[in-house]
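Novice: Before anything else, here is the set of structures, which you'll find just below.
Each reported figure results from applying straightforward, stated rules to the coordinates on display, with no laboratory input. On a predicted model such as this, the values are computed, not experimentally measured, just so you know. Cβ atoms are built from the backbone, for glycine too; each structure is taken alone.
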Structure P
Amino acid sequence: MPAVGATAAEFAERLGFASGQWVQELGYGDDVDFDLRDAIEELTATDLVDEDWGDVADATIVWWRDGDGDLTDTLINALAILEEGGVIWVLTPKAGRSGYVMPGEIAQAANTAGLHATSSVSVGPEWAGTRLATRGRSGRNR
């Protein structure tokens, strides 16, 4: 659990992003954590890019809520431009909040898309994150 009073910058650091990385953002809506978005952009020193980005992304964040559609399709679309070794963070409302998604649903969609969950963290007062990585041929993931 995060320390009481953790800042958006501390939450962004937990996601493992670094300066110069391009982070694709999917599932943007008026309920996203705008402080976290700003902190990611400050940490990477780049703007978040959307689904129309014409290049590869180093990582992807997916804001996902119950009822948003087919998570597997969204993950497959994210993989299409993800740099080899890149990660996808699925950000969902925390338990008890509107739009909460059961962890098993994320795991099932990830598995179908050829990904697996590696960790879960709090990324703010309303959102939790699940880190997904590709299954590497060597058995290692970055």
Structure Q
Amino acid sequence: MNLHDLKPAEGSKTRKRRVGRGKGSGRGYTSGRGANGQNSRSGSKTRPTFEGGQTPLFRKLPKRGFNNKFKKQYSIVNVYQLNRYEDGTEITPEMLKEDGLIDNIAKHGVKILAKGDLSKELVVKANAFSSTAVDKIEKTGGKAEVI
């Protein structure tokens, strides 16, 4: 078998149906859209939630919750996760991303939280710290620096 012998499977390639090309084509006159009505007109398209004038379902359902557009979004790292680094290491958000502790550096950066214990002396640079996390980092002789 060579490249010039290859052919698509039987029936997998069908030609586009050309509508509106006369009565003899079987799709002439109304071009398969029906005789009259909103969808028979050119340029007519309804939105996906349109229910023919009936109040749409999404308008019948109550609104729930609140989205705070001023909320700060941080990538979270806990203190116990920093034990993987050697003593004296300077930890930055880029380093955390490279090592897979965070997927991406969020809109407002990285925040260090206090879950777990820290046994290494580290210099941690992040955008935010919880107060307990700062205490745990400094208790081991490290430093917590806000970027």
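Novice: Using relative contact order in percent (Cα under 8 Å, 6 or more apart) as the calculated read-out, with 16 as its value, let me know the right label among P, Q.
Specialist: That value comes from structure Q.
Novice: Figure out for me which of the structures P, Q the number 5.0 belongs to, where distance in nm of label points 7 Å out along Cα→Cβ at positions 17 and 97 was derived from the coordinates.
Specialist: This value belongs to structure Q.
Novice: So FRET efficiency 1/(1 + (r/R0)^6) of positions 33 and 113 (r between Cβ atoms, R0 = 41 Å, to 0.05), computed for just one structure, reads 0.10; which one of P, Q is that?
Specialist: The read-out was computed on structure Q.
Novice: Where is distance in nm of label points 7 Å out along Cα→Cβ at positions 41 and 65 largest, in which of P, Q?
Specialist: Structure Q comes out on top.
Novice: Given a value of 14.3 for Kirkwood radius over Cα pairs in Å, for residues 57-120 alone, calculated from one of P, Q, which structure does it belong to?
Specialist: Label of the originating structure: Q.
Novice: Looking at structures P, Q, which one was helix-only ellipticity at 222 nm (-39500 (n - 2.57) for each DSSP H run of 4 or more, over all residues; to 500) calculated from, given that it came out as -3000?
Specialist: Q
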